[in-house]
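Below you'll find the structures, each written out as structure tokens.
Derivation of every value follows stated rules applied to the coordinates shown; laboratory data play no part. As the structure is a computational prediction, the values presented were derived from the model and not from experiment.
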Structure I
Amino acid sequence: MPSALDIATTQIGYVEQANNDNKFGKWYGLNNEPWCAMFVSWCFVKAGLGGLITAQSGKGFSSCDRALKWFTLLDRLVPVGKAQKGDIAFFQFDKDTQPDHIGIVASNNKKLKHLTCIEGNTSSDMSGSQANGDGVYKRKRKYALVMAVARP
């Protein structure tokens, strides 16, 4: 059976339609909304691992904040330096106390202090929105942007 990371990798290059119209939001039942969390949930469910991420429903979660609170309650957080393939990274791009974005960890470069993640609803580079972009991309993120890492 493929892992959630394997499933996520097959989606690299997927691009949404106008107004956040995408297959992950349609699947979750909450289309036309920011969909990074629904993308992560979809990958876990498609990999047969939906039971590990039931923060909001049997389909996982649509909210980064709700997911982070749930993983915290279950004591499933690990230090960013110990992140490994298949973990879930929560990112903070502004100054508030809520996570802005989420992705599935593909690798952890401890020496350079960055995670490589597969992320939905982000931009392909730094010129677009990092938390509400247009597609699924493989991104490198500095540890400083990581708010938390969960091990499902």
Structure II
Amino acid sequence: MGRSKKNPDEVAEDEKRTTAVGLFNRAEAYWLSATTLQKAAVKHGHAHSPVRYLYYFAIELYLKAFLRDHHTLEDLEQKFGHKTTRLSGRAEQLGLSFDGHDRQLFSMMGDTDIVIRSRYIRVGAATWPTFESLNATCENLREDVGAALIKLGKPIRL
């Protein structure tokens, strides 16, 4: 069953309700959930997959929070989707800066199948970023995106 096409009123309502602050707060929820589950998770095996997914999605949402005031919701969904390299590239064009570590992680998320492997079983070897690496990128994005949103007068609590 496919998605039904939204009428203009529904599109306008989605535009109004999906804010940079809302995306930032949702990213916070995923990041905090990742760190909490990481502490409780078994030290090996499939228990790592949900933790990785939470980190990956937090990263995506932090980037979308930064981009939200520059793009419509349709743009975020159609032009960028879940593509971390596109999201981070556009965020950088708009003034967000990343260190080499963050760029490497964005590239890994965009150029390999690690994100999809965190949700679905895939056979074969994979190179995974460490939880410390994922957490560091979330912390960097939280600080930088949060500061940018505060500068725009958005009610963000860091």
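If relative contact order in percent (Cα under 8 Å, 6 or more apart) is calculated from each of I, II, which structure is the one that comes out at 28?
Working: I: 25; II: 28.
Checking each candidate, the match is II.
For log10 I(q)/I(0) by the Debye sum over Cα atoms at q = 0.10, 0.16 Å⁻¹, the calculated result is -0.28, -0.77, so let me know which of I, II that is. Could you put the intermediate results ahead of the total?
Details: I: -0.28, -0.77; II: -0.38, -0.93.
Source structure for this number: I.
I, II: which one has Cα extents along the principal axes in Å, for residues 10-57 alone, as calculated, at 45, 16, 11?
Numbers: I: 32, 23, 13; II: 45, 16, 11.
Of the options listed, only II reproduces it.
Have a look at I, II and say which one yields -20000 for helix-only ellipticity at 222 nm (-39500 (n - 2.57) for each DSSP H run of 4 or more, over all residues; to 500), as calculated.
Corresponding structure: II.
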